[in-house]
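Pasting the structures in now, so scroll down.
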Structure I
Amino acid sequence: MSRHLNHDLTEAYNRLLSLSGKVEEMVDLSVSALMERNSTTAQKVIDFDAEIDQMEVRIEEDCLKMLALHQPVATDLRRLTTMMKINNDLERMADLACNVAERALHLQSPKFSIPEQISQMAKQTKSMVGDALNAFVNLDIALAFQVIAQDEIVDKLNVDVIDTLTEQMQQQADWIPPALHCFSASRHLERIADHATNIAEDVIYMVNGVIVRHRHGDDQLRIEKT
């Protein structure tokens, strides 16, 4: 690796770490806004979005410039392309956190009961985001596989939320508008968990060069034996 490429990669990597910290904070705040029905916190999340967009564009521009100027190969190319993918996932997670915050703005009535499964989903999703980013920082593929395994838990909780909200709407028509907002919030949380899974998969690829999408079990066994 040339000295200039190493310098540029390190700078872009540090910016990506900064972005990941801000996105994790947005996810945490959006969950708090939803569960506490706090409009002030929700608006804080939404106001974060413009800064995240600027950071994401800057990192992508830096990565594209490195591809053009340095024409990296092998490990350097794998690291660079993985950083671009993680950058995109982080930006999408920030957008989804804003969406959760926007749903929180419409759930101010204390009379409507938010399903307990959403609280469980939120906790699980926050855990996945934190673990995925820690796996990225520490290049920890064991932790990355733990994140991937947790995705099924969030998917099941999302199905449970839909069933509970459907029952609520059938029982009382007045609950249809807030229930629909809860539907959206649940879906956004599920998508955040999906992006956390993507980051975990990207970490495994960056470390071992193995693509594990859609075939987690076989690849985990093979990687753990190497």
Structure II
Amino acid sequence: MGRRATRVDLSFPIREGMAVFPSHWHPQVEVKRLARHSVERRESRRLVLGTHTGTHVDAPLHFVPGGRSIDRFPAALMSGPAGIVDLRPAAPRREFGPAELKSALGGRRVPPRLLVRFGWSRRYKSKGYFPDAPYLSLAACRWLAGRGVKLLGVDTPSVDAHEHGWKSPCDAQNHRLLLGRGIFLVEALRNLDKLRSETVEFLVLPLNILGADGSPARCVAWDA
């Protein structure tokens, strides 16, 4: 018999007070219990969260006017083999270009689903998680887009450098390029360090929110 695949949860659990991207369009998470077993003999909760809370999927609509919304996330992309490219150890604010990607791939073809491992999710509770995250260069993103990537996942909070934010001359340049090519993004993955294989079975399940620009997602991998 073959060895049984190991299942690894790649998504952060949603909880009140969890870290969110520091901007006014990302609300703080609230999880409030409304019904209790001791009173109403049942439990229910009210959730307040943004479309980019925790581990989440960015749909093209996030930065592309008229782009695909999350409810139009192609079913064929939701599950299947995903290649892993290892860029560890990634120093704070380190930019990685096409040469580093090619080297890390080691001659492998770029797959339609690609997960980039910086080893950054272990810093999730640190002050530097958002501002100091490493990232791919614009040239690297262009290189991946030109080689057929359809789903790109990262264990950093964003595919862009933190300084390439709102009102910056380079405002979300990686997002705009990738989403503009119709590539869906999975950000803030965790536990990629626990995967040993170069290719894993990957499952990503965002909420089916009609007309939304993104959604929190449950992501799981099976590692042989």
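Read-outs throughout are calculated quantities, based only on the coordinates presented, and are distinct from any laboratory measurement. The model shown is predicted, which means the values in this text are computed figures rather than measured ones. Cβ atoms are built from the backbone, for glycine too; each structure is taken alone.
A value of -31000 was computed for helix-only ellipticity at 222 nm (-39500 (n - 2.57) for each DSSP H run of 4 or more, over all residues; to 500); which of I, II is the source structure? Present the calculation step by step, with values, prior to reporting the outcome.
Details: I: -31000; II: -3000.
Going through each structure in turn, the value belongs to I.
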- Task: Please state which of the structures I, II yields 19.0, 59 when Rg and Dmax of the Cα atoms in Å, for residues 56-127 alone is computed from it.
- Result: I
- Entry that produces 31 once relative contact order in percent (Cα under 8 Å, 6 or more apart) is calculated, selected from I, II: II
- Query: One of I, II was used to calculate FRET efficiency 1/(1 + (r/R0)^6) of positions 16 and 168 (r between Cβ atoms, R0 = 35 Å, to 0.05), giving 0.70; which?
  - Reply: II
- Identify which of structures I, II gives the largest calculated value of distance in nm of label points 7 Å out along Cα→Cβ at positions 24 and 88. II
- Supply the structure label, taken from I, II, corresponding to mean projected area of the Cα convex hull in nm², for residues 152-191 alone with the calculated value 2.7. II
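When log10 I(q)/I(0) by the Debye sum over Cα atoms at q = 0.07, 0.18 Å⁻¹ is calculated, the result is -0.22, -1.41; to which of the structures I, II does this value belong?
Going through each structure in turn, the value belongs to II.
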